[in-house]
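Pasting the structures in now, so scroll down.
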Structure P
Amino acid sequence: MQIEETKLSGCLLISPKIFADDRGYFMETYRESWMDSLHDFSGNFVQDNQSFSHYGTIRGLHFQYGEHAQAKLVRVLQGTILDVVVDIREESPTYGQHVAVELSAENKQQLWIPKGFAHGFSVLSETAEVSYKCDAYYNKEAESGIHPLDETLNIDWQIPTEKQRMSEKDLLLPTFNKPNK
């Protein structure tokens, strides 16, 4: 496994070792001993989530706050996404900055997102299946987010405006400067 730091402290790009031959491939997608070295991991995943989306879908930017904050390990099972992470840690030198990483079934990379970040993605392929592990349970009362098209963040989702698909819930999210938390 290879671990690369992103410009956001603690947010890491993980490339698993792939064993390929004429039959196909094998790889480990998770190993507890990997996680021991990662920033802000509670030591236990408690929930796995999976989504299926069509081209142009933008999901996020979502987070949970307080004692219900979640760290996530994200990977793509099918298709390609642009995975976006925004630093919402007010004491961080990269507060308000974001990183965008292309994750795909083909590149098999994973993104480690510690607590203190908002997360979202756009679907760049015809369809995509995304899977992610969380170290805290979903809690509706601690749920929050940032409008994905917030002008302050100026995220390029790599989807033309007329092709963007967002939920009504995400369109009603507050801007970065006025979060619900």
Structure Q
Amino acid sequence: MGIFDIFKKKEKERHFDPTNITIRDLGKGYIFEYAIETWTVTALFEYDWGENYFTREFVIKNGATEKFLNIEDDGGLVVTLSEKVKLRKLGEITCDYMDAHQKPPKKIKYEGVKYYLDEKSPGYCKEIDADNWEELISYDYLDEEEEKTLCIEQYGEEEFEVTKGIIIDALAISNILPKGDN
């Protein structure tokens, strides 16, 4: 092994073209710009929906603000930017329905927007560095214009996590820089 072989090995480990980094190349520690703000990827989750279909969720931070960037590539790239919502904020009607049925309703009105159940997906989730997968059911909602999203993830019978978001153009994520080697 020659002295320059070290550089060859590093080159092979890269999974992207460093001159053309896209949203598909994002990883933990990366930084990027969105809406004239700089964001850092602080965590990365992978979802397994079965039949060799996977999606990714990036926890991103801009100072004190935390959001989620979801990437789905099923014949076309769909990028969603969302933030956590407390379950009780969905209102008494929705919460009572969920208590009675252990699942969310087909329609939810939240902050004056009516959301319709678009997809119910059982699957598994794990942080990219973790070994164990956690089972979940994801209920994905869209508004009438299919621009706003609401997602309720159910873990077990009574644990629910809620996010609301918007569908964004992948090109809105720009100036992506990989994590620097320390």
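Just so you know, all these numbers are worked out from the coordinates, no wet-lab data involved. These figures come from a predicted structure and were not determined experimentally.
Comparison across structures P, Q (criterion: relative contact order in percent (Cα under 8 Å, 6 or more apart)) gives the highest value for P. Among candidates P, Q, the computation of helix-only ellipticity at 222 nm (-39500 (n - 2.57) for each DSSP H run of 4 or more, over all residues; to 500) that gave -500 used structure P.
If semi-axes √(5λ) of the Cα gyration tensor in Å comes out at 25, 21, 14 when worked out from the coordinates, which of P, Q was used? Going label by label, the one that fits is P. Given 4.5 as the derived value for mean projected area of the Cα convex hull in nm², for residues 101-148 alone, which of the supplied structures P, Q does it correspond to? Considering all the candidates, the number was obtained from P. Each of the structures P, Q was assessed by Kirkwood radius over Cα pairs in Å, for residues 21-60 alone; the largest value belongs to P.
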